[in-house]
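Read the figures in this text as sums done on the coordinates, not as results from a lab. Everything numeric in this text was worked out from a predicted model, so none of it was measured. Cβ atoms are built from the backbone, for glycine too; each structure is taken alone.
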Structure 1
Amino acid sequence: MRSFASAVYFAGFLLFASGINAQNRVSNFGLKNQFDRYVEVNFPSDRPVVLIFGDRKGSGQTAGWSEPIYKKFDGKIYVFGIASLSGVPSYARPLVRRLIKGQTDYPVLLDWGGKVATSLGYEKQKAMVLLVSRNGTIRSRRSGAATSAELEKLMSEVESELR
């Protein structure tokens with residue numbers, strides 16, 4: 001019985017440890033945006049990448065991050081907005097897609113199952129911003145509303161990745 005308990009403990013530890021490692025790197029993924037275009041995010045990349053996540057409540061915090069980043073780094077980095085939509089039933093998806101299409105002209109990747117958001121540790125009801133190096137390593141992680149101090153730190157980190 002002890003060896004069984006030890007095996008279960010060890011297996012749990014391995015699963016836990018592998019989850020930690022998965023959150024330090026971004027695996028390649030692809031999602032459709034609100035315009036029904038399939039977009040792939042692949043590593044290695046020729047530029048640093050910023051991923052900005054939000055769900056229904058968290059989306060109110062994303063503009064505070066995305067607008068200054070687009071303004072300062074447009075064309076120098078890749079920026080992907082990702083809507084975490086795991087709670088949306090399949091019959092409501094066309095309506096949600098139309099709502100997002102009507103609210104922004106920027107492409108927003110639609111993570112219907114929440115698989116990408118969950119794999120990267122997204123916390124519901126908050127914006128999450130990840131700065132990802134060219135090789136897929138997460139360099140920084142921020143969540144919640146942007147503050148001037150946190151935005152300044154992120155901008156500095158992005159500039160470091162561009163060097």
Structure 2
Amino acid sequence: MHAAAQQPPIFSQLAIYLVMAAIVFFRYSRPMKMSLVRLFIAPVVFLAMTVVSIWASEQINPAPAFAIAAAVVIGVIFGVPLGVAMSAHRTVRRTEKPHIMYVEPSWITAAIWIGAFILRAAIRLLIPAGVTATVVGDGLVVFGISAILASYWVIYRKFRALDEAPATT
């Protein structure tokens with residue numbers, strides 16, 4: 001019975017990841033009409049989920065602060081350029097209303113963030129529980145969220161450029 005009691009956390013995490021994946025893929029698989037405020041809602045929610053995830057992993061497998069800080073810095077260093085590259089190709093179009101835009105879909109944004117969480121889960125299964133698994137997993141999650149935040153920053157800059165350009169009639 002004891003072994004069965006350890007399985008629900010894995011299944012619970014898997015269920016959470018599947019729900020998150022479904023929501024993220026649904027959101028990023030179709031064109032989005034959004035305002036400036038809405039542009040930053042998803043990244044703020046994703047950032048909050050990332051922070052909670054890292055905090056929770058620290059409660060289970062504590063790691064030294066310098067190791068977590070190093071993982072965060074490395075995740076940001078690799079994630080930001082990827083985020084800039086992934087949104088450089090995305091099309092942002094003006095709408096009939098000021099401060100509202102259309103953003104073309106990008107499955108790559110969803111795949112990177114979800115992939116980071118999947119890799120994190122795989123690392124936790126493959127590497128024995130401890131500091132190394134925690135630090136590497138947290139670095140991967142920060143990599144994913146920093147790529148998304150950088151991606152949204154590029155979209156924001158494109159939006160501002162469209163918003164400030166004279167309207168064509």
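Worth a mention:
- Given 33 for percent of Cα pairs over 27 Å apart, calculated: source structure among 1, 2: 2
- With relative contact order in percent (Cα under 8 Å, 6 or more apart) computed over the structures 1, 2, the top value is the one for 2, the highest of the group.
- Which entry (1, 2) yields the derived value -27500 for helix-only ellipticity at 222 nm (-39500 (n - 2.57) for each DSSP H run of 4 or more, over all residues; to 500): 2
- Distance in nm of label points 7 Å out along Cα→Cβ at positions 29 and 93 - highest-scoring structure of 1, 2: 2
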